[in-house]
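We did not get these values from a lab; they are worked out from the coordinates using the rules stated. Computed from a predicted structure; not experimentally measured. Cβ atoms are built from the backbone, for glycine too; each structure is taken alone.
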Structure P
Amino acid sequence: MRFDDGIERQQPPGLLAPRFDAIIFDFDGVLLESEYVGNKQIADYLTAHGHPTSVEESMNHFMGLSGADFLGAIERWIGRALPDDFHDERRAEDERVLSEGIEAVAGAVDFIGRLPPELPKAVASSSAPRWIETHLGHLGLAHHFYGRVFSGAEHVARGKPAPDIYLHAAAAMGVPIGRTVIIEDSPVGVTGAVASGAEVIGLCAGRHCMPGHEERLRTLGVHHIARDFDEVAALIS
């Protein structure tokens, strides 16, 4: 495979030989099973406060959003301002899972281990760097992304569904966005990924990917769907 330094290298046995010059991963729901865990907490909280909400409804309305967009979506759903203790509950839950960890999406760790070490790879997420970096540490993946963890909350003015965070990540790696592949799972993330001009793979491997999820991603312009990381490997090779 030829990398962006122009040097042709033979890959050791077992490693993938991607046809792209860089790979960008969303984080929650792509590498970490946090979309299901987080949306279950939201659904349980809202239900306990008089607004019956299923995990599926939480994922359909809130998944992939952050900041004011996320809070606004919840308030529209319940038809009023957020309860006073909402932020305290969220902070407590975040601290709990930051301490205890969350499982990886099936196949994610092995897949990253099969990528060539010299292939530029980054995380581009709506989550805060502390969240991403702590969980990468729990998963044993931090060394793969050192210096290449990018947050829509800190590194760009416009978060997802704008394409800015992906463009920022590609520029930081020194790779044209058109030579980059993005692995995304949420409708919000996919919208920005498609708009960036990169190749996009819609990943439907996490526990949060309910029936109809694949079709939702396709309607947003995703041409390649992977139901597990073996299918991702086949698509990028």
Structure Q
Amino acid sequence: MEYILAILLSILGAVIQTAFGFGMGAVIAPWLLMINPLFIPGPLMLAVLVQCLLMATENRKNLDIRGLESAFIGRIPGTIIGIWLLTLVSEEVLSIFVGALVLLGVFVSITRFNIKPTQTNMFLASLASGVFASSTSVGGPPMALVMQHEDSGHIRANLAGYFIFGSIISILAMIPVGHFGWEQLKLSFILMPGTLLGFYLCTKLPLQRWERFMHPGIMILCALSGSLALVKGVLDMMR
């Protein structure tokens, strides 16, 4: 039942990621953490990588690699910091960190700070994204914040391009420190069917018509997920 739930969550996450360019980690990471902590961050990150490869192919006309150069540079030190953090924190602290990060992403989306995608902002957002993604699999909010006022096609394509690069860097960095091995690879395969199915289902949806209705729902789901992870981490620490 736990693996079936993980597959259903990956379907949900893939639909959200395809529709908005980010959100798979933010929505399902807290739930996967409760099913099996080993799902975070490696297996979920590999699922996001596959998802983003499909998205980049689907939206390749809007992909601007040159505009992502500073983001690529910022991802490398961010990943190093994130891996270092991953070796220090306990499962309880990680749960609290994930929950707080997701709630922060919800707050940012609601307040809609007008941050422009300059080279400096892209670098700083990518640095933060690398830290968060490598430690919790939730690396989308910082980059999505910087790009939130761009065209929807541009957002989907360029977030996908960025996450492909970032996911590969983070996964490669996890291997030598023992956070991505055979066990994590096997868990990754559990998420793949749902990831592929979710992407396929979302390509059949009228995204332009539904986006204004889906965003409030995603914010509510993210808030619930983040709150649950936060409460779980606090209660586990008190035991």
Taking 25 as the value of relative contact order in percent (Cα under 8 Å, 6 or more apart) derived from one of the structures shown (P, Q), identify that structure.
-> P
So semi-axes √(5λ) of the Cα gyration tensor in Å, computed for just one structure, reads 31, 18, 17; which one of P, Q is that?
-> P
helix-only ellipticity at 222 nm (-39500 (n - 2.57) for each DSSP H run of 4 or more, over all residues; to 500) gets -13000 when computed on, of labels P, Q, structure P
When FRET efficiency 1/(1 + (r/R0)^6) of positions 86 and 166 (r between Cβ atoms, R0 = 35 Å, to 0.05) is calculated for each of the structures P, Q, which structure yields the highest value?
-> Q
